[in-house]
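Heads up, there are several structures right after this.
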Structure I
């Protein structure tokens, strides 16, 4: 399943020191996890005995009962490929340790002791347990067998590698899971007994999500539930599964029944991100023993939400926050450039489309911040063979509403003269016909900027850069590309957001939002746009989805296809997605030469294609391996 593994966090019903009862409920949840094809199911700290036994941990009767309980769990797992991680007190070398016991297919694979044993406020674990710090290369005799014991264990099957820590370990300055991740663990498990006090739940969740982000890992957390003693504290049974900073699933606290939650972790994506992002590879790698897992269950259907618009936050409040941040980045970037070169004038080509609208709004905001006269923003409409009345009118209304300087320069005569000079028949609507117009417009903007001592602010966006949907040395070029880091799917929301920032122009902005995306280079039909970009190169929402997963996680085409089928189920069928994905791949590779000499512009999100920043790719790289991978997926 393209590197996805299902994991489970379970909170069973528990009774203090009643091991048979506890084990029966662990087995029940373990079976549920196995039925759902979970590779691993996690249970809370000391879940076999219960956490709140107090001085009963000194009683041999309890420990004999725990040993019988572990034997029952071992036997129950004989026909189960799902690995289970349970919590139990374990004797070793005349000392008692608070441990995680990993069991699969009738075998105890390893025992991991807790390192940070708390002794503060309501916690006094050191009364019963010792720390496992320094316990390496050890074995412990459990159920008559010598099994690996220590804090140096990782559990592995092919690309599934996981480590285990216990409760307080996560709250330490450097959690043991950090070392486990640096040694190769992509999923981290935490057996916990965190009690509930006001405000602690939010902080605990932030710890889990932050550690998953810091380690670029999946993080699975299960804490003791309400069956624990309430003599002094209450346990709510918190269960969480996070991946790289995102909370995938969270259980219901204070639930008086057993519960189990599931999530599918993308191990393949995490492994790629560790190589391509951050300083993960520079961390110290400590030695760990690797304990082999038996083959875990494989999932057949993805149990995970795949966002069809990964660049766009789904919540309106988050979108507004994102738009505000991007707008601020654009303005700060342009302000620095203008101050550095000492220019007071910005020149923009205004088409009445989304991209040029956003570029103008960001420039206008920059001038507001710098307390400059908007009349020094020179906007040029350059109607040509494909310009419609609607887009031209919207361009004029936008500029007049903002109070910027507006110029009209018709390019048709100049293009006709150029056709004559190069011997091109203007009735032939070829790429020459289109590109002549784009280059004529760029020449006008560049020369006008030189005349006025200003700079040309580019309008092209990230999606166009990925597809190479621009004319080389035409609209491909500018003196500062303010939109270059923003994908098309997000630009629409940015422009929509500005209707609240600049209500005086909201009417025209709404009409621009309703206008089809088009370069308007071919003659219109009855003054209606004849050249719709998405009919020619495909839906931008698909291309942005392809771009995100190809660059962010290095996903191969067949995985991108699989994710897209999941994300766009009911909207695009597989053949449509496959066809546009092939278009994307070929254009992305063949159009790299345009990105290799793209102008300066600010990065605003996690993906950028500047050759001086995030993306370095030969202009003559061959795409066939990527296309073959996609075609082979169709043959399966």
Structure II
């Protein structure tokens, strides 16, 4: 019976579309489980969405939806993104799934009945974004220590979990299981910052909002995220206190690794293990807190507008190129970063120039010199042959060790190094010279065989990382399924003479930086430009109080200039009668600066500021949707600046 391997991602919060930094976790996890499957493990890969809580309730209300309707939309978008980026999960759990909700209620009741949960009152400072309470001393500059957002005083009746009861037991477990928290730096952080100072009892229910799993014996409360969301890792396998012997649960639990972002490590290495201890269940073998993918030098944040989205990147670079970048640009323990320039650079150097060029040259020469027929390797092994063979053997071994230890960037370095060695081997052996006379044909056949065989090993290593590209390589070199396996990577002669290679086709064409920037700019401009007019199948009726919430004023455009690297956005400086403000508007396609300067417009003055292409916009102008154009609503020159529009 094959050894099992159970991996989970953190379940994604279903409030907004995930950016590329969120998606990195899926790709990292997918690479790990694909490799485990190649190694013969019985893999179960779980991902999903966390769909309860005040933030989703608030966002849904703002968008005129029920919380479930909003969660349905966001969850489908997350599934679409995972499909786009080739995530091969076995199960996708939603915390709104009926079986999960029932199991969570039973878990909560069990913990209450055995005295681990008690009823009390919470008074503190609450961050809606993080769904967490904090004391004054925990704040940083008066704001949430995790996300930096504003916190508000909150007081409500709640149930609490007795965390301190299990503190010593958890400390002992961490000491006896050195791989439980990874990397090592994260383990020290959890011990020194949270466990050693002492644990406070944890709020595990809420009574100030309704969107959650009801506490079945106290309907005024909903189960809070720590018991709800964290329990997904076992409820997805069929666990409930009434069914502790569920088939999948018995087979796969404990998890071999929870793959999570470093910012939620505390919840998964302190709260979750203590809940499991209280339930009498085994703890996961390991929790890997991966670093963040930054946008340049800054943390990605939807609120600040410095985010990239996976679907935009895939449209420009392709799925495998984005997977490759994520896996190679992220260190094991330190934060990585992404910029369009960096993606282009790595794409050209690793994928187009190194790997793609190697495969294309080799397959083209095999077709040119031997009609595609693979020749038998013969003759004495030269120093170049030996060095290539030994380099490949070491690369395969090192790759496995790195990927098994979740060092994906180091694993990729082994691939890149072997591809470079193969390209060097071409320069050393000069097949084009050997092909000039009949005496060199035998050696030429051996050289090309060595190249094909090592390209096969490269494709095997590429399979868990960029599977679409690996499949194309196997097809081009004529490698069947029996020599695509991980076990076959150790073979010296996997490709059999007499077979034929396929047609040579470029895997990755070099990108031009300017053209790539322009193409990406067109996508992001379209996404970021403010809506000039909204079309709806049926407009929702509002009353006068809704309209009164808008502050509409007359403003005069004083200056107008294009936003850098955008052909659709203008940066406008306005006189609004209140000291002036800056506006960004997507009307450059239809107006010149001369058309706008000195004109008076209707300004929505109380719109929340937003960033478009990195430029702050403090409002929105009104325009009509004229089909293929936008028509700005201009006011008569006699209307004074600052006049209210009613």
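Coordinate-derived values only; no laboratory data. In this text the structure is predicted, and so the values were computed from the model without any measurement. Cβ atoms are built from the backbone, for glycine too; each structure is taken alone.
I, II: which one has distance in nm of label points 7 Å out along Cα→Cβ at positions 258 and 346, as calculated, at 6.2?
That value comes from structure I.
As an exercise: volume of the Cα convex hull per residue in Å³, for residues 114-161 alone, calculated from one structure in I, II, equals 127. Which structure is it?
Values: I: 127; II: 79.
The read-out comes from structure I.
Can you tell which of I, II yields 22.2 when mean count of other Cβ atoms within 10 Å over residues 34-41 is derived from it? Kindly include the intermediate steps, with their values, before the conclusion.
On the way: I: 22.2; II: 19.0.
Computing mean count of other Cβ atoms within 10 Å over residues 34-41 on every structure in I, II gives 22.2 only for I.
Quick check: 0.9 is what I get for distance in nm of label points 7 Å out along Cα→Cβ at positions 474 and 594, calculated from one of I, II. Which structure matches?
Comparing all candidates, it corresponds to I.
Who wins on FRET efficiency 1/(1 + (r/R0)^6) of positions 186 and 602 (r between Cβ atoms, R0 = 35 Å, to 0.05) among I, II, i.e. which is largest? Intermediate results must be reported in sequence, preceding the final value.
Values: I: 0.60; II: 0.10.
That would be structure I.
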